[in-house]
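Every number here is computed from the coordinates shown, using simple stated rules; none is lab data. Since the structure is predicted, the reported quantities are computational estimates derived from the model, not experimental observations. Cβ atoms are built from the backbone, for glycine too; each structure is taken alone.
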Structure I
Amino acid sequence: MTISAENCEEYVNTAEVNKTIIRKFIAGYNSRNMDVFEDLVTPDYFDHLFQQRGRDKFKEMFTMAFEGFPDWYEAIEDIIAEGDKVWVRIKATGTHTKEWNLFGVSVPPTGNKIEMNMVFIWRLENGKLVEGWEVDDNLEILKQMGVVDYTESGKEFMTVFK
């Protein structure tokens, strides 16, 4: 491909459009408008973290989170786009006030507030999410919920980071 001012502009515009789509997607599910999945996610979406295919399975993960954490909210801290991919650093917050089905394990409500940092990488085609990766600390969320705890030596070790 020959680099020209014209295709550089198209490349930048694509990245900006993709960031706008991701912002719309996150705003949609934050407001519990689950129609954003049909509007902005392809039917054969692939989730690399859980190794599952399908928009409905992807949507179900959010539905389960919203059931256990009715006030779940994801704030965009940073968003970067390059070509057909968008990286988003998120700060998620919520209160565990209802039963949460964690992949077949029922966790009764604890009332605990949680805060979690996550990074999503989404690839888009034709204005829709086609695949995604996620990096987060699932152990930390379970610890904040009071479901797991550090051992005594683990607690001692963690004082170094406070």
Structure II
Amino acid sequence: MRKSDSLIIKNPPQPAEMPTLYAKTEINAPRSHVWQVLMDKHQWFHWNTFFYDLSPDRPFRQGKTVRLSIKRVMGEEETQIEPLVTLVQPLVCLSLRYTAPGFRSEHWFELQDLGSDRTQYLHRETLSGALTTLLLPFIRRDEQHGLRRMAQELKRYAERG
């Protein structure tokens, strides 16, 4: 495994800091192509086994919600969520925020142009809320694997076409 493909977990050094999970990889494709693949959520079923699109009629629009399903572990039940799209910065960043009583999850999908038709992809998830300390021990490992799985699947799919 190359360092650029590794999953990085940041444990909070202070109680005030929120737990954050990361997956990062380099993709041998132009940033514009990777962005197009990421934004075309109704095609995710071709490559993405972590997030599933449940609302093909709802594109990613800042201030609007989308319906997604998360499958942390292959073969297990999906969890349906309706996150708010908090940021769409074309070719750079997409951010989604899901809130439930006592729990909040923010996903950041970031792209950086590395030149020579190479893109760095970073998927960051920040967790907060009163229930985070109760839920995190049960979902951390599977959530980390899901983020990493999505990063590798995006890499394979984007590099093919």
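Set I, II, criterion relative contact order in percent (Cα under 8 Å, 6 or more apart): the highest-scoring structure is II. With mean count of other Cβ atoms within 10 Å over residues 24-31 coming out at 16.2, pick the structure among I, II it was computed from. Clearly, the read-out refers to I. Looking at volume of the Cα convex hull per residue in Å³ over structures I, II, structure I comes out largest.
With helix-only ellipticity at 222 nm (-39500 (n - 2.57) for each DSSP H run of 4 or more, over all residues; to 500) coming out at -8000, pick the structure among I, II it was computed from. The partial results should precede the final answer.
Numbers: I: -11500; II: -8000.
Comparing all candidates, it corresponds to II.
Thinking of I, II, which structure, once FRET efficiency 1/(1 + (r/R0)^6) of positions 32 and 48 (r between Cβ atoms, R0 = 30 Å, to 0.05) is computed, gives back 0.95? Attributed to the structure labelled II. Comparing mean count of other Cβ atoms within 10 Å over residues 56-63 across structures I, II, which is largest? The structure with the largest value is I.
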